[in-house]
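No value in this document is a laboratory result; all are computed from the given coordinates. Small disclaimer: the values here were computed from a predicted structure and weren't measured. Cβ atoms are built from the backbone, for glycine too; each structure is taken alone.
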Structure 1
Amino acid sequence: MDVPMGFYNISVVVVFMIALLVACIQAKDINMNEKLKIMANSMADPNIITMILIFLMAGVFVGVLGRSSAESVAYFLLSLIPADYAIPVLFLISAFVSLAMGTSVGTITLITPIAIAIGGCTGYPMPLCVGTVMGGAMFGDNLSFISDTTIAACNGQGCKMQDKFKANFKIAVPAALLTIIALYFLTLERPAGDLNIEEYNLIKIIPYLLVLIGGVMGFNVFLVLLVGIISGSILMLGMGEISSLDYLTNIGKGTAGMFETSMVAILVSCIGGLIAYNGGFNALLSTVHKIFSTKKGGMLGIGMLVGFMDIAT
């Protein structure tokens with residue numbers, strides 16, 4: 001029997017709770033109180049606290065700006081180009097919004113309705129329109145300074161976000177350029193109808209730009225997000241786009257949207273503490289060293305481990 005979105009019917013929090021239970025069972029030589037102490041010490045790591053606070057602030061930022069700001073970006077860019085180039089530009093729109101918001105899923109949710117409207121107006125195949133949004137969203141999320149995965153990776157490895165951005169830029173941008181070229185040729189001989197451009201306000205883009213510029217310049221991520229939240233709040237409330245009550249409600253929804261990510265960070269820290277106690281990390285690294293003895297081999301080994309974990313989770 002087919003289950004719609006079956007993979008997502010099981011929360012990743014539940015999966016990690018099961019993994020935590022297994023880790024507890026494996027640590028047979030210590031009692032439960034000792035296990036709790038190990039987990040508590042792992043959760044008290046400054047990197048974990050930092051990640052959770054950033055997750056919550058990123059949730060507030062997305063909640064404050066809501067859908068209208070992302071739509072303003074989309075309709076502004078679409079208004080600049082002929083309908084024949086709508087699909088490549090749709091990729092760029094998704095990439096920019098995801099880069100600014102730090103969430104691929106959120107971007108897909110926001111931009112897909114616009115993509116469907118574009119498909120209806122221009123006659124481009126709907127799978128192509130939606131697939132373009134997904135590709136752009138993944139690209140932007142990969143480079144975003146406020147993406148949960150970026151924050152977790154940088155804090156976990158102790159590297160600067162700027163350095164991570166530069167490294168990812170060299171990998172992701174060539175792929176994005178090839179994608180744009182491919183989209184252009186895929187739609188080259190397809191006659192397109194007229195685009196239906198809805199009203200937009202460029203002022204709403206300002207918070208996104210401030211966050212992007214602050215991130216690229218290497219400012220503290222807390223400061224960058226705070227500036228984005230304050231500027232977004234001033235714009236949304238000052239322009240009468242939202243009432244005070246809805247504003248507070250959206251902030252709550254934004255932080256609630258980060259609940260699962262925050263819980264995963266906490267659970268992973270607990271699991272990591274128990275794995276380290278049981279010698280799991282040392283055994284894993286020892287295996288990698290035996291199989292991949294050179295520097296490039298080690299990089300390949302770590303890459304394979306990360307890829308396996310990505311598939312598993």
Structure 2
Amino acid sequence: SMDRSVVAVIFTGAGDKAFCTGGNTKEYAEYYSGNPTEYALYMDLFNAMVDSIYMCKKPVICRVNGMRVAGGQEIGMACDISLASDLAVFGQAGPRHGSAPVGGSTDYIFWYLSMEQAMWNCISCEVWSAYKMERLGLISKAVPVLKKDGRFIRNPHVITDRYLEDGAIVYGEMVSGEEKARADALVKECTVDFSGLDAEVDKVVWSLTNLFPHCLMMSIDGIRAKKKFFWDQSKLPNRHWLAANMMSEAYLGFNAFSTKKLTGKDRIDFIEYRRLLSQGHPFDQELIDAVMPPRKE
């Protein structure tokens with residue numbers, strides 16, 4: 001980031017499916033679950049990566065080429081500006097699969113969304129569309145990337161042709177039922193083309209190019225400082241909790257997710273787990289066997 005010939009850093013993923021979907025759950029299940037010391041060291045690497053974004057002496061643009069979920073969402077929010085493919089979805093997955101969005105989301109998502117929206121986004125494990133995130137202010141722009149007959153069309157899986165329905169805001173929500181079936185069929189007739197997204201990234205970079213570089217970075221660092229303050233307050237205690245959690249709920253959640261092909265389910269029996277906890281049952285092999293999904297016959 002000290003290269004004076006560079007205007008901005010573009011942070012993106014490979015391919016057209018995902019920017020980042022978080023950690024490797026198979027690796028989490030097979031290596032890190034039950035191994036908190038190793039996971040603590042892993043989190044040191046993650047924290048250092050986020051620190052490097054905040055300390056970068058150039059604007060960092062997140063080019064969201066696909067899913068930005070879990071740790072990917074947290075990395076993306078550390079960036080300064082986000083421009084997204086309209087096929088991208090955003091959200092958290094931790095509370096459903098044995099973790100918590102404390103790799104950054106709980107530190108600064110409330111700077112983007114209202115406190116109520118931030119709370120629900122972190123705990124619900126819902127995925128929200130790029131258009132919804134643009135509407136709510138989490139990203140700067142959602143850009144169509146589907147092409148049919150040489151023309152860009154908006155993601156048909158998302159409502160973008162109307163804002164209200166029966167008085168409720170529906171712009172950016174996912175379609176369902178027959179609309180979803182039609183959307184599935186339409187997508188099969190399309191190709192994916194990121195040239196429009198890249199053009200929008202180029203526009204932003206060109207705008208940044210025509211600014212005083214020191215004044216630009218002072219402005220960016222002034223805004224970054226608010227996110228970084230909360231990140232710095234929480235990153236070490238969160239690192240310790242995430243490591244310790246590998247001995248309990250993360251052990252359950254990641255192993256359930258990793259074995260879903262064998263069991264047909266990607267999560268534990270939450271009702272039974274809560275029942276056992278209410279009885280003061282220790283976290284032991286008996287509890288694990290009782291709540292993990294059984295293998296398919």
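Things to note:
- For 4.6 (distance in nm of label points 7 Å out along Cα→Cβ at positions 51 and 179, calculated) the corresponding structure among 1, 2: 2
- When helix-only ellipticity at 222 nm (-39500 (n - 2.57) for each DSSP H run of 4 or more, over all residues; to 500) is computed across structures 1, 2, the figure -14500 traces back to 2.
- Computing P(r) over Cα pairs in 5 Å bins from 0, in percent, for residues 171-242 alone across structures 1, 2 gives 3, 13, 13, 11, 13, 15, 13, 11, 6, 1 for structure 1.
- In this comparison of 1, 2, the computed figure 21 for relative contact order in percent (Cα under 8 Å, 6 or more apart) is attributed to 2.
- Across the set 1, 2, mean count of other Cβ atoms within 10 Å over residues 107-114 reaches its highest value in structure 1.
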